[in-house]
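Undergrad: The structures come next, written out as structure tokens.
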Structure P
């Protein structure tokens, strides 16, 4: 169904369904920002943490625990869910300000290292295990 909708669009040459990929670091290094417009309740998506580790500012929504990773105005932009106008405005804002984009990306990488590194995750798991002794 999605393929049919894309085929019907005038800009179909700009939309690519690439399927399963193994070259995610290379793909992320070609991006200016990472956009994940979630609308359902979820934790902190792995994709957001990966984008932050790749030094990308993140544009996402205020659902679930996304705001535990994305700091609005510092590491990216958070918009209301199901608000395409706000999403487009955030994307334009990031696009139009390379200095802001770079600063947010650097801060995102720092936060990813501080909060979501393998070492931090293992320390947190260890604390959970120790608390149930």
Structure Q
């Protein structure tokens, strides 16, 4: 059988984040889909129009290799509003700050929660508090 075996990362081999991310593909359903998403994003980051053959009906400016190398994938970041008002906010900020996304698509939610978390730190507590 040529299917991958479900197994996680062996931390006894030392911590190698790239290897940890690679093992997501074989860790289980959610981690596998995260691993597939990571692979797809890496493909999008690396892709350039120059990777594709020139078509006969291509605009003249895109027949020039130097111009084709400048054309890259447009990366959209989609998330729900609750991700911006939790610990994911820092990840979203990092991706935007370092120009790793071109467009953001999000939902609206409880804006009061966003304001509250911007004004002061929030703490993880117990449900019964």
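We did not get these values from a lab; they are worked out from the coordinates using the rules stated. Remember, it's a predicted structure, so these values are computed and weren't measured experimentally. Cβ atoms are built from the backbone, for glycine too; each structure is taken alone.
Undergrad: If mean count of other Cβ atoms within 10 Å over residues 17-24 computes to 13.1, which of P, Q did it come from?
TA: Of the structures listed, the value fits Q.
Undergrad: If you don't mind, another one. Thinking of P, Q, which structure, once relative contact order in percent (Cα under 8 Å, 6 or more apart) is computed, gives back 21?
TA: On the way: P: 21; Q: 16.
The correct label is P.
Undergrad: Where is FRET efficiency 1/(1 + (r/R0)^6) of positions 9 and 121 (r between Cβ atoms, R0 = 41 Å, to 0.05) largest, in which of P, Q?
TA: Q
Undergrad: Something else about it: Mean projected area of the Cα convex hull in nm² computed as 10.2: which structure among P, Q?
TA: Only structure P yields this read-out.
Undergrad: If you don't mind, there's one more thing I want to ask. If helix-only ellipticity at 222 nm (-39500 (n - 2.57) for each DSSP H run of 4 or more, over all residues; to 500) is computed to be -11500, which of P, Q is the source?
TA: On the way: P: -15500; Q: -11500.
Here the read-out was taken from Q.
Undergrad: Have a look at P, Q and say which one yields 1.7 for distance in nm of label points 7 Å out along Cα→Cβ at positions 25 and 41, as calculated.
TA: Numbers: P: 3.7; Q: 1.7.
Answer for the origin of the read-out: Q.
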